[in-house]
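Following are the structures in question.
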Structure I
Amino acid sequence: MKKFTYDKGNFDGIRKELSDASWYGLLTEKSTEEQWFIINKKLHVRSISVGGKGTKHCRPKWINDRIMSKINKNRDLYNVYRSTRLGKDYTAYT
């Protein structure tokens, strides 16, 4: 998901793009869905004129600290097994 950084936006560009549009000509005699598609496409100028950055992915709510520690421990055991390829490390991992 993209988080927009509005403090660095080109608002003059957005204003010009939206004011240059002939809204009456674009939206007359069209269905509501077609009108929404046109408006949404025109508002896409925001992503061009306003920069953004990706957001971090949050872990699901059901993964609490106890579960996360087990996942980390299992990952560590797997990495040990991968580096040694010993049977005892594999049984500790599984």
Structure II
Amino acid sequence: MSALEGTVIDAKTRKPLAGVSVTATDTLPQSGTTVHTDAAGNYHLGTLEPGIYTLQFAMDGYDPYTRDGIELQMNRTIRVNGELLPTSVGAAASS
């Protein structure tokens, strides 16, 4: 089995975010697994089958962040960190 792990922070304050929903979706057969970050902003998605995954980070008050094309090989753990931008900052940046 394989795993994804990492830390999610606020892109503006650089502080860890607790309670972020982290979802790994396998492109085939389109199955997903979701966990939430702990108090230190860390997550661990273990026991994943090898394959190509899309990883999505989402939390109220922040713009979602998606990372595509993460290739998991057998018995490997890949670290994927995320930075979420507060929604108001994202809205101002796109104006």
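Every number in this text was worked out from the coordinates using simple rules, so none of it is lab data. All values derive from a computational prediction rather than experimental measurement. Cβ atoms are built from the backbone, for glycine too; each structure is taken alone.
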Test item: distance in nm of label points 7 Å out along Cα→Cβ at positions 3 and 27 calculated as 2.5, pick one of I, II: II
Tell me which structure, out of I, II, gives -2500 once helix-only ellipticity at 222 nm (-39500 (n - 2.57) for each DSSP H run of 4 or more, over all residues; to 500) is calculated. II
For FRET efficiency 1/(1 + (r/R0)^6) of positions 35 and 83 (r between Cβ atoms, R0 = 25 Å, to 0.05), find whichever of I, II sits highest and give me its label. II
Note: volume of the Cα convex hull per residue in Å³ at 190, derived from one of structures I, II, originates from structure I
Given a value of 2.1 for distance in nm of label points 7 Å out along Cα→Cβ at positions 19 and 43, calculated from one of I, II, which structure does it belong to? I
